[in-house]
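Participant: Scrolling down, you'll hit the structures one after another.
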Structure 1
Amino acid sequence: MSVREVVLLGSTGSIGRQAIDVITSNPDRFRVVALAGGGSSVELLARQALELSVEAVAVARASAAQDLQLAFYAEAQRRGYATGEYRIPKILAGPEAAAELATWPADIVLNAITGSIGLAPTLAALEAGRTLALANKESLVAGGPLVRRIAKPGQIVPVDSEHGALAQCLRGGRAEEVRRLIVTASGGPFRGRSRAELADVTPEQALAHPTWDMGPVVTINSATLVNKGLEVIEAHELFGIGYEAIEVMVHPQSVVHSMVEFIDGSTLAQCSPPDMRLPIALALSWPDRVPDAAPAVDWTQAHRWEFYPLDEEAFPAVRLARQAGIAGRCRPAIYNAANEECVAAFRSGRLPFLGILDTVARVLDEAPDFDEPGTVEEVLEAEAWARTRAGELVAVYQRDG
């Protein structure tokens, strides 16, 4: 079995760090050749680069290039390396650096960048013919039409646990035999609450996820279920299934990661304890599996797995996302960008919890009739409008209480 060479974008984030864990645990299967980070954690990025002996490193902030070089020297000194005992990788810096790195000679590009800045690297990797292990939601949510236009069949492998589960279950039948996809949701920390009971939720409460350890924006998206709205759009883009055939079920134990129902009444489910190392390993090795990538379900013990329908009155995020996806014409990008602005306002105390989706819904209602995007710039233009309008509405919310 040949070793797969990996370009890892977003190496200092949660997915990036876990990917490195998977890769270093399987040196006979994978080797990292290049890393990219935003530039806010140059010490960690330098440490990763020297540990992995990568050929190139990219930082999104041009001003971080000198800091990164100094971090390399400091890390080498900490390790006791003498001059000449180590090689500093090639350093790329600036907004285009990650996209340039995405074309670096490799077998796989794992895009774990957070935000719409991950779209350009996704397109660059696809155009360069690389297999893309995709953890950047915005590539498909905001840039779905752009990605669809250039991606070859099978070129994108999902990293999200839900979409990795769907990909596995879809192996169980032909495309024409699929009736619907069922994406599972933990329900977040407020599962079972009514809309009225969500009125006084604090950021600290919203950040206390019962199952997963994630970044603050993703964790709050899980509390509002916006993350499931984004995943419905992703599932549509990845698998070509109509929005009417993609459902969300609440499953608090987070062991069944998603399911596929077939036309004969059969349903296949993918089950494993909540551990992102499994879907990461599967994406890197697809279509093969990595032995012992993560612990399996202990079948010697009793288990109780619960499933509940989604309460769309208390949690309207999935309905709004589905409507945005069906409408197209940059509406998914607007949904995502407006939500990011509202989450920031909620975390800073400028917007109540229920105000997040109330504001997103209003931004979608007021959105001008954008064309279906043909370029990254057109996506960013729609997002900029959404962010501005969401900010204006947040200011009104603050003023009027």
Structure 2
Amino acid sequence: MANIKAFSAYRPVPSLVSRIAALPYDVYTREEAEIEVKKEPMSFLAIDRAETGFDKNVDTYAPCVYQRAKELLNERINEGIYILEDKPVYYIYELIMDGRSQTGIVACASIDDYIDGVIKKHEETRADKEIDRINHVDICNAQTGPIFLAYRARNVIDDIVNRVKSYAPLYSFVSDDGISHNVWVINSDSDIDIIKNEFKAMNDIYIADGHHRAASAVKVGIKRRNENPDYKGDEEFNYFLSVLFPDNQLKILSYNRVVKDLNGFTEDEFLKKISEDFDIEISETPYQPEKKGSMGMYLEGKWYRLYAHDNIKSDDPVKGLDVSILQDNILFKLLGIENPKTDKRIDFVGGIRGLSELERRVKTDMKVAFSMYPTDISELFGVADAGMLMPPKSTWFEPKLRSGIFIHMLD
């Protein structure tokens, strides 16, 4: 039974939302974030990555950085750049990319649902990455970047969303990357009750993207509970900012791999070893796999199509993933990459960058590239339902949710 509640967001005045909305904090290097903030001082990156306001000799994770983020957020609220919704509501957030629309409900999810496994994860998190966002959320007293959640579609929610979308939007803008962003408010008490009850009827909600943000929000909530032993459970720190999308609107892009060397094999030796577990065909054009069990390989200026033999396929939720088939039978077995999270010989390239990026990397700093068939949302659900974890970099979601449009204060 999922507890997905309406909330009163701090949100930008409509005239400034397009300038404020920013890509997630972790898609930028420090240098890239500094360029973005210099180009647009109103960008929420100035708060999400407050080190951009300091000299380079100030550490990204220094206490003064988080304090500056808090001060800047409060300044913008006090200046009227952000306004507080006058009652708890749900929001509708639509993103349109290349003509494809996905529409989610902006709400707050319960940390208890995360702790109890109603909200399910499919990736491990790293403590060092969590600490940064724990400090940011706790010191700012706010969650500013929503967690991307998914649920199995329900007609009742769809009907309300489609009806409200027929009204004029609260926000409507196109970001620099060509993504259209539209926001509506669901403020009817009856609609709010219906949506809340629809989510209550769900036993499973899934983290699609934002595992570290979710884990950090939960740990801040637990910290606040420890600091307030008489807490009742309805305090805002018991919830975290989320956007929940129905599964039938989501598209996962491939997450491709590039490797620095062939682990001592010659090109011919490597191809021969691969042929023990895969059928190999030369491709005259760059190959984007068209079905599960196939992958592309770019080596020495040539593209190949690889088709996994049946004996290396599996019905296991994790071992049956294409990224696992590649990891187990080529990356580990042949190239000696045991832990792709820590091995410096491998890098990962989001599918949004296209196959030309794989060719560029092989021509510059890598030896071989693999193009993957995207993981399906049903596979993600299957892994999470089994209580298992995917290999690193198994999914790439586009478009990315923007930060700074919705602020959830913790008290």
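Participant: When helix-only ellipticity at 222 nm (-39500 (n - 2.57) for each DSSP H run of 4 or more, over all residues; to 500) is calculated, the result is -13500; to which of the structures 1, 2 does this value belong?
Facilitator: Here the read-out was taken from 1.
Participant: Work out which structure the value 1.22 belongs to, where Cα Rg over 2.2 N^0.38 Å, for residues 116-235 alone was derived from one of 1, 2.
Facilitator: Values: 1: 1.22; 2: 1.27.
Structure 1 accounts for this read-out.
Participant: For distance in nm of label points 7 Å out along Cα→Cβ at positions 316 and 332, the calculated result is 0.8, so let me know which of 1, 2 that is. Present the calculation step by step, with values, prior to reporting the outcome.
Facilitator: Working: 1: 2.2; 2: 0.8.
Going label by label, the one that fits is 2.
Participant: On to the next question. For structures 1, 2, which has the highest computed value of distance in nm of label points 7 Å out along Cα→Cβ at positions 52 and 132?
Facilitator: On the way: 1: 1.9; 2: 1.4.
Biggest value here belongs to 1.
Participant: For which of the structures 1, 2 does the calculation of relative contact order in percent (Cα under 8 Å, 6 or more apart) return 24?
Facilitator: Details: 1: 14; 2: 24.
Going label by label, the one that fits is 2.
No lab work stands behind these numbers, since they all come straight from the coordinates. Not measured: the values here are computed from a predicted model. Cβ atoms are built from the backbone, for glycine too; each structure is taken alone.
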